[in-house]
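Listed below are the structures to be examined.
Bear in mind these aren't lab numbers, they're just calculated from the coordinates by the rules spelled out. The shown structure was predicted, so the numbers you read here are calculated from the model rather than taken from an experiment. Cβ atoms are built from the backbone, for glycine too; each structure is taken alone.
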Structure I
């Protein structure tokens with residue numbers, strides 16, 4: 001796979017205060033990567049380094065297989081919205097298009113950000129969610145291969161959020177790579193291929209949410225059955241069990257494997273439910289353990 005981002009032994013300090021220590025990671029094409037961490041963990045610093053907005057002390061950073069990558073191939077949706085008075089949505093998009101040699105067609109940009117009904121609205125009259133959609137539109141003008149999204153859905157209503165993430169999934173299908181930071185972890189867990197946790201100045205976890213669940217997650221499996229509890233006593237994936245009448249509750253760290261173990265009994269099982277830990281709770285558990293290990 002094509003490497004989009006390659007970071008090796010990256011270090012960043014402000015004076016005597018170390019912010020990032022010995023970061024190493026690769027990002028391949030056609031991935032959605034979620035960068036998460038507590039406030040002050042260094043997420044913004046890392047993003048600014050990747051965008052070549054600030055310098056770093058040591059290490060190497062390669063973007064799009066180049067030290068001096070073409071800016072047109074990168075789109076950025078910053079956390080803060082840009083608002084200019086007396087200029088319309090259409091005018092700011094047209095102005096931004098003029099900065100690129102091969103911009104996306106205007107109608108395509110409007111469609112991507114769902115701004116058709118707001119073309120003639122002034123920027124300063126837009127709601128918070130509408131301003132986020134406009135920021136997304138402006139980040140896509142150059143048809144980037146690599147897209148950075150910083151708190152992209154802040155201020156959006158639930159339907160707009162759902163539509164936004166569907167658009168992001170479609171962009172991934174077009175071989176685009178998306179690097180996203182957000183405090184809405186419940187959204188990231190449904191869309192991200194890869195979770196990177198920035199903690200204690202370093203990348204303390206880098207993998208899928210399934211891998212994070214294997215490390216930190218306990219799932220609850222419930223069902224009703226007339227079967228004897230003795231049948232389930234020797235299943236190693238069950239780390240805790242409760243039987244209330246005909247209602248079974250099993251706690252496990254590997255829900256998929258436990259479900260496979262239960263397969264022979266499915267004809268005698270009703271109302272099967274699987275409740276997995278959310279990314280939010282997984283992150284809280286992981287963060288607590290990280291602090292305890294300092």
Structure II
């Protein structure tokens with residue numbers, strides 16, 4: 001695998017060029033350009049705020065900030081994986097004629113979407129500052145916890161890249177993969193605490209038989225643990241409304257053992273996915 005990384009580094013200029021091409025194609029003939037990438041999460045936050053705060057009467061302070069902190073990384077994972085699924089297949093005519101490290105194709109899709117995530121973070125911080133200045137937090141949202149953000153970004157990128165390697169390679173030979181992945185990402189959106197909190201799951205399961213086992217299994221989904229970590233890193237840990245008429249309760253501290261499991265799963269996806277991709281990439285030219 002070391003030789004593959006070295007070969008990829010040799011072709012880094014091609015990778016950068018393909019990332020630039022991905023970004024230009026996305027906003028070709030678009031007046032608003034990058035703004036479109038922000039409209040979806042902001043529109044989603046507005047709808048969720050109306051549903052949960054106005055209609056369902058969720059009393060969690062600064063609810064929209066928590067949701068946006070989780071939605072941005074989840075949106076990155078979703079878009080990057082779906083874009084990369086087709087990356088090798090649509091480039092097969094070039095793959096059959098010109099040599100270059102094939103992993104550049106899914107990586108270009110992941111990196112271009114990762115750039116969008118990085119560009120959306122300043123918008124999030126402005127959003128956070130406006131809420132802080134208007135409504136106030138119990139403590140300032142801009143604390144030392146934000147120093148953990150680069151670690152979360154690296155883990156998120158590696159997890160997404162690992163999934164992209166696997167899915168893009170399999171989709172060359174089994175085109176049902178992209179449809180299955182799209183369905184799974186839709187399902188996992190509801191199984192991941194984006195629009196709610198992991199505390200909701202904890203208090204729903206704590207008195208059930210094997211409740212804590214089920215709670216830990218829930219967080220074995222690395223996306224669930226990651227979006228929870230983003231919430232606890234980017235927004236002050238205050239009180240939330242778990243539902244059921246219990247009133248506001250304190251957020252739980254970070255589950256570091258389960259976060260360690262998430263890191264282990266991420267490394268397995270990244271290196272395992274890269275190894276699988278490298279085993280399959282020589283067969284891409286056999287695809288009719």
Structure III
């Protein structure tokens with residue numbers, strides 16, 4: 001059974017006014033437990049509006065959302081529990097840090113769950129270790145930290161609630177390449193260690209191809225496709241036509257295919273290109 005499902009999910013901003021706009025339109029998806037999903041789409045495609053429905057921050061204009069098979073809006077009193085199950089990390093989450101020290105900031109979510117002091121402490125230190133936040137940072141003000149360190153503390157505050165689904169909106173936005181790789185590697189490690197369902201909104205097709213198992217593509221408020229990474233990249237020409245960039249390595253291999261040189265598989269990361277080329281050379285006896 002899917003951990004998250006939507007049925008004709010639709011949301012209209014400023015409904016009934018001259019400014020009415022359909023932000024997401026009749027979205028039908030099913031996401032299985034433990035999947036790592038990348039969500040991509042151009043600015044204004046509906047990505048952020050969509051994910052805000054998954055933990056009840058927005059209520060659909062029409063349609064339904066199911067978590068673990070339960071309609072989250074069947075009883076509005078259950079929404080608080082939904083937000084513990086579905087953790088949402090906004091873009092630039094460090095702007096939401098507010099406690100006097102790092103420990104209290106990470107502990108804020110678990111504390112609101114009503115956990116014991118012992119459980120809270122265990123979760124804070126376990127999550128801090130996972131996010132490579134040193135123990136000696138715990139008593140420091142989060143505002144003394146670097147941008148990348150603040151980002152990790154903010155993400156840790158959501159991870160410490162042990163959500164069944166973790167959703168991150170552009171988690172590497174504004175970071176330098178090294179900081180971006182650190183954050184994404186940590187999230188991948190979190191997914192591997194916990195087995196939780198992870199969803200990342202990103203503008204970077206390279207990052208999405210490298211880390212995700214499935215890709216959800218939004219276009220003009222509608223679902224363009226939702227499939228495995230390989231199947232999505234079989235439609236790379238269509239994806240480019242709707243204004244999204246595909247990885248440079250994909251463009252190179254698409255060009256080779258157009259000249260009659262095909263490797264039989266979709267190429268979307270440098271690592272995958274290396275594997276495919278080496279495999280071909282071995283089969284031909286060249287190495």
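Consider the structures I, II, III: one of them gives 2.0 for distance in nm of label points 7 Å out along Cα→Cβ at positions 215 and 239 as calculated from the coordinates. Say which. Considering all the candidates, the number was obtained from II.
State the single structure among I, II, III that was used to calculate helix-only ellipticity at 222 nm (-39500 (n - 2.57) for each DSSP H run of 4 or more, over all residues; to 500), giving -22000.
Working: I: -9000; II: -22000; III: -12000.
This figure was derived from II.
For the read-out FRET efficiency 1/(1 + (r/R0)^6) of positions 15 and 167 (r between Cβ atoms, R0 = 25 Å, to 0.05), a value of 0.85 was computed from one structure; give its label from I, II, III. Can you show the working numbers first?
Working: I: 0.05; II: 0.85; III: 0.50.
Label of the originating structure: II.
Quick check: -0.64, -1.10 is what I get for log10 I(q)/I(0) by the Debye sum over Cα atoms at q = 0.15, 0.26 Å⁻¹, for residues 55-102 alone, calculated from one of I, II, III. Which structure matches? Present the calculation step by step, with values, prior to reporting the outcome.
Numbers: I: -0.64, -1.10; II: -0.60, -0.93; III: -0.52, -0.99.
Considering all the candidates, the number was obtained from I.
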